[in-house]
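J.: Structures for review follow.
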Structure 1
Amino acid sequence: MKIQITEEIQKFIALLEKPAIARVLRTIDLLEQFGYKLSLPHSKSLGRGLFELRVRGKQEVRLFYGYFNNQAIIFHGFIKKSKSIPGQELVIAYNKLKNINLT
């Protein structure tokens, strides 16, 4: 499956620690290889067309993506510091998902 990564996410990934960058790139490769079939512990559906890539390690990274025209678009990410996803991050991700759907 083709993967599109927004410029914002490319900059976000570049700012991570080197081991986290390697894990993020590996998880993106898994998404490219398995597409819709990728599931826990690497990917999780959050509902309404929003999915999260889950990258474990010293830096817990979450990347949000959606499927459009047979490709996955990764459009938002953050470093997770608490047990659950902060509501603010979900609101941002759903708004970006909505904007991608409109274009």
Structure 2
Amino acid sequence: MANGDITKVDEYDKIECVNSWSIQVRKATKIMEENADGSLTELSRGFHRHVLVPFNSSVDADGTWTHTATDISGEAASVQAIAKAAWTDAVKTAYQAMREAQG
């Protein structure tokens, strides 16, 4: 970067587990400008939030449940690591039971 250059920086600044299975993710997007001394000044910051659960669950007309595993391959490595650690077999089973109990 050179003095006055503008750059965009993405940072996953909050990754939280809620109810054992919901993973709330907040990504901060910062617009930075380089100063003459090489330091950076933040010009703006915006946020994007999303929630991940272990499965996309649906019930068919005959009452049969389908639980399709959530694809986390497109998530940041830090988000994937937390999901893999948090979504144990016991947590996945509890999530499926909760969804099915909601009918």
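Bear in mind these aren't lab numbers, they're just calculated from the coordinates by the rules spelled out. It should be emphasised that the depicted structure is a prediction, and the values quoted were computed from it without experimental measurement. Cβ atoms are built from the backbone, for glycine too; each structure is taken alone.
J.: With mean count of other Cβ atoms within 10 Å over residues 35-42 coming out at 12.4, pick the structure among 1, 2 it was computed from.
T.: It was calculated from structure 1.
J.: Also: Which of 1, 2 yields 16.2 for Kirkwood radius over Cα pairs in Å, as computed?
T.: Value 16.2 for Kirkwood radius over Cα pairs in Å corresponds to 2 out of 1, 2.
J.: Out of 1, 2, which one gives 3.4 for distance in nm of label points 7 Å out along Cα→Cβ at positions 19 and 91 as computed from the coordinates?
T.: The read-out was computed on structure 1.
J.: Suppose you compute helix-only ellipticity at 222 nm (-39500 (n - 2.57) for each DSSP H run of 4 or more, over all residues; to 500) for every structure in 1, 2: which one lands on -7000?
T.: Derived from 2, not from the others.
J.: Given that distance in nm of label points 7 Å out along Cα→Cβ at positions 43 and 67, derived from a single structure, equals 4.8, which label among 1, 2 identifies that structure?
T.: Label of the source structure: 2.
J.: Now a separate question. A value of 22 was derived for relative contact order in percent (Cα under 8 Å, 6 or more apart); which structure in 1, 2 was it taken from?
T.: Of the options listed, only 2 reproduces it.
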